[in-house]
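Below, each structure is written out as structure tokens.
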Structure I
Amino acid sequence: MDYAVIADAYEKIEATTKRLEMTDLLVDLLKKTPKNVIAKVVYLTQGKLYPDFVGLEIGVAEKLAIKALAKASGRKDIELLQLLSTIGDIGEVAEEVMKKKKQTTFGAQKTLKMLEVYETLDRMANKTGSGAVGSKMAFLAGLLSYASPKEAKFILRTVTGNLRLGIADMTVLDALAIAYGGGKEARELIERAYNISSDLGRVANVVAEKGLAGIKKFQVVVFEPIRPMLAERLSSPEEILEKLGGKCVAEYKYDGERVQAHKKGNEVVLYSRRMESISDQYPDAVELVRNNVNAEEAILEAECVAVDVETGELLPFQELMHRRRKYGVKEAMEQYPVSLFMFDALYVDGKDLTLDAYPLRRTLLEKAVKENDRVKAAKQRKTSSVKELEEFFEEAIEDGCEGLICKSVGADSVYQAGARGWMWIKYKRDYKSEMTDTVDLVVVGAFHGRGKRAGAYGALLLAAYNKEADTFETVTKLGTGFTDDDLKKLPELLREHVVPRKPSRVQSTLAADVWFEPNVVLEVLGAEITLSPIHLCALNSIRKGSGLAIRFPRFTGKYRTDKAAEDATTSAEVVEMYRNQLKQIGAA
């Protein structure tokens, strides 16, 4: 397969903002792709070489990419850097300079093959240690020297981690369903396979080679993280019990980092809720799983919580963030040791439990875990009483938790991988009052600062996630709660996500000075939720022509690095919070 076929498709996809058109173009590309390399094409279209849980990145900074481009094009680094500062996109810089090079080049040019591009990038990603930088530059320059201007554009965007196609995983699933599943109605089956593997490439390979029959036999595999099940939220125990059929299991909601522990023999890997390996940051937690999980093979979910060394008390989430580091892990481990509170079993000794009811999963979890002071099953209580649920809630707060997760115990209480549903419901104290609950919102744009903030961002444009439409809908402008350090940090944090125009998945009537691909999630606290003629969050849900907006938002100081953009507060949740807020006002 020629890489030019992929570059042509990418150019057309980039040129449209219409999701259906993107899907059709992707279907066309997938149908042109030989089945034996479809996984690689899917990874490349995601801007990567492997699924995220493998943890292997190409790792090319812009400076190194510029050096490789200079070598391939015969131009000077300084010229290319000046062009980059003017154009703002290294891919477009590559396209422009390679056009001029091709105009002065005579003779035959080698045709770049997709496999050659993929394998070269793979060699670059695997190059480490002494001489790695030079080797990467040589590999990349060699690739660029044969690339057409359009191919060079997308190769450089890929290696620098900013492909800018605006294609989400859900779009790829739609395309696979149409290309190989007979139509969009096959999407649910294919999505299930993705949700239990977090590997779009493997899913694509199976559906292309074996069709829906192969997808139906798709299996959970240890060391392939399962996409986490998420909870809805309600504001009162009465509503929760009514929604869950009059009874539930209420479980402590610990204020920690959710981890998925995979164990096979003595090998243990911990994955974050974003399906990234975080074992290196929590070597003590790895050891706890190794020594306290009886099963030979298991996939268990736990909350990893920081503990006060002197008192044994549970510490808030912010303290745990000292553990999210590459260096000084041993010192941080001693200063901020962790405990594991296990709350679900997804796979034990060859048995996929995701389609089993929650009570059975909990029973098998308790059998699989050998408890001690630092490893325990999450504290829970089965109840059908509003009074008992309130009492248990107060107990959870007293013990340093955020509140409760109330879980269905019905026969249909399966593990809804990758979904947010009413099988689990969050109950936190601050839902009882007007917008004192925090929300996690996605940064989609920024406005330049003035006065003291000149040269920095004066405000950020934030959005909630609309799961049904797979879009991000603006809900507020955030300009308060930032420290001086935050104001310095934000441009650097957001720089790699800058795009030249509003991303196709962002819904906004406001024109930001700078646009970002949805990626960075911030925790925000607001005063109230109101109807808005400007913001598009949950447009027409409450009143025709109006969206919802958060008034007087304030940054809490918490960067939700543990959350992907799609894990942010949803538009549907904002609607629910608005309605609950009205109930509280009415009751007052």
Structure II
Amino acid sequence: MKKIVECVPNFSEGKDKNTIHSIVKSLQSVENVKVLDVDSGKDTNRTVVTIAGDPMAVLESAFLGIKTASELIDMNKHQGTHPRIGSTDVCPMIPVSEVSDEECINLTKILGKRVGEELKIPIYLYEKSAQYKNRAKLPIIRSGEYEGLAKKLSDPEWKPDFGPNVMHPQAGATVIGCRDFLIAYNINLNTKDTRLAKDIAFELRELGRSKRIPNPNSKNLLDGEIVRHDDGKPVKVPGMFNDVKAIGWYVDDFKRAQISINFNNYKKSTIHDVYDKACILADERGIRVTGSELVGLIPLDAITSAGKYYLQKQNRSIGVPVSDIIECAVQSLGLNDVTPFINNEKIIDYALMDKNDDMFDKDFLDSVSLNTPAPGGGSVSALSGSLGSALCSMVASLTHEKKDLLHNRLIMEEIGVKAQGLKDDLAHLVSEDSRAFNNVLDAVRLPAISVQDKKEKTKIILLANKYAIEIPFNTAKKCYEVMQLAEILIDKGNPSSLTDAAVASEVAYAGLRGGCLNVLINLPELIDKPYINQKQKEVDNLLKKGEKLNRKLFKKTISSLEMRGNRSD
């Protein structure tokens, strides 16, 4: 999977379309970044833009957006209902895929330092990037807003993390930090009664509800008298889920009440757990949950986590295609209840995907058959391995469902999950092998006039050739993993699928040898002798292991088939 970071800069302009367009255009100007959403509000006089993509590209895009906003928005003239301290009020960065919190925190510091030094805008770090405990929460940093910013900056305790100690004359200050992905999610009820929606929301959210003395004449907890501390503040009863905020409201467009929820840490408090509990609470109040609605985007792992949860509740294997896992989540959560759930629009990983990424269709065979060197043997080897892994998943799934093989259910689920991962990885290598080959051609075609140019070109060619070697070698290694799965399936899988498991091994072995051949043909192009010797040893070892396992599995399969033949006589 690719590294993906999301960034959601909030700009203090929601009315001037030309200014908003200029800011968005600057954000879009960076390659490998997509603008996923632009949400402007006239009353708040604020625009929230969602961008995502490669981490360093997102960093550059965010900087350009902040720079453009500082040039076009004059905070001395700004008025709006939303709290703010600058032209770019807050700029959170969120790790989405294959990016750790530490990496994302480092990105925010790089961005903050650059904005502070180059644009002369005071920068405060918040959330996970905060350097001081009293700056972790945005409302605390933003207290006093733009109008009180000059006074705040004069206080030594509020010296900014980056940038000058004085406010930018036009742009004010900006808050930057790493935070968890926020999922905005609504649960739909078959009632117009907002009191019931609020009642359930108070039960679910971390903040909970005010403690009340029950009203004997009402079942609604909101009707009781509030219990207060000596200082008059309400006594609070904590809710069920940490890092969850929730309120109840009525939506006229849908003619129903909703529980509106923000998940600040969807890995600790999951969507499916909250949804299921909401269903129970609704039933206790004589109403029904009819489904739910996602506002904005959701990470792939959040939706697949829900899908796997519901599949396991149904005693079904989770070793199935990701598309099936997503479909189970969508149906179980009723995500199509009031608005369509479109995977490529709602799942951030898919919304960022290039239409040509990791895909081959019926035209793939035609592409191979043309008089062009790519896609070639490396891509075909990866495809062979992917097909073998798909067969492994099929056999594991058929075994998982067989009643007299329930004792193998756990291991079959593990195999199914691993096989699906290998299938997708090898499918990606189908196209990546062609990209690697084309990278070598591009490197060879680079101009080299000066001595420095020639040195740089030699270096680039070496790196491109090494990558063109690592891709087929990765294919070969993954194909061996497929063969290892096939071995378990031949021994413990559904007997009716014996030959399917054996075929999985055979095509994976073909992929393994094909991958190794592509490594060997590229090795002579290198000038790095230690690398060549090491890779040659690795290839020889892998070929020996693959051949040994292939003979073993083929012999075992033939023996099993002969035993069946003898029994039928």
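Taken together, the values in this text are just the output of simple stated rules run on the coordinates, not laboratory data. This structure is a prediction, so every number in the text was calculated from the model and none was measured. Cβ atoms are built from the backbone, for glycine too; each structure is taken alone.
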inquiry  = Starting from the value 37, 20, 20: which structure in I, II was Cα extents along the principal axes in Å, for residues 37-92 alone calculated from?
reply    = I
ask   = So semi-axes √(5λ) of the Cα gyration tensor in Å, computed for just one structure, reads 50, 37, 18; which one of I, II is that?
value = II
ask   = Here distance in nm of label points 7 Å out along Cα→Cβ at positions 141 and 541 has been calculated and equals 4.8, so which of I, II was it run on?
value = II
key: Structure from which -0.35, -1.22, -1.26 was derived, log10 I(q)/I(0) by the Debye sum over Cα atoms at q = 0.07, 0.15, 0.18 Å⁻¹, for residues 125-324 alone, options I, II   = I
inquiry  = Can you rank I, II by distance in nm of label points 7 Å out along Cα→Cβ at positions 285 and 301 and just name the one with the largest value?
reply    = II
ask   = Taking helix-only ellipticity at 222 nm (-39500 (n - 2.57) for each DSSP H run of 4 or more, over all residues; to 500) from the coordinates of each of I, II, which one would give -17500?
value = II
query = Here volume of the Cα convex hull per residue in Å³, for residues 205-348 alone was calculated and came to 137; which of the structures I, II was it taken from?
reply = II
query = For which of the structures I, II does the calculation of Rg/Rh (Cα atoms, Kirkwood Rh), for residues 5-148 alone return 0.97?
reply = I
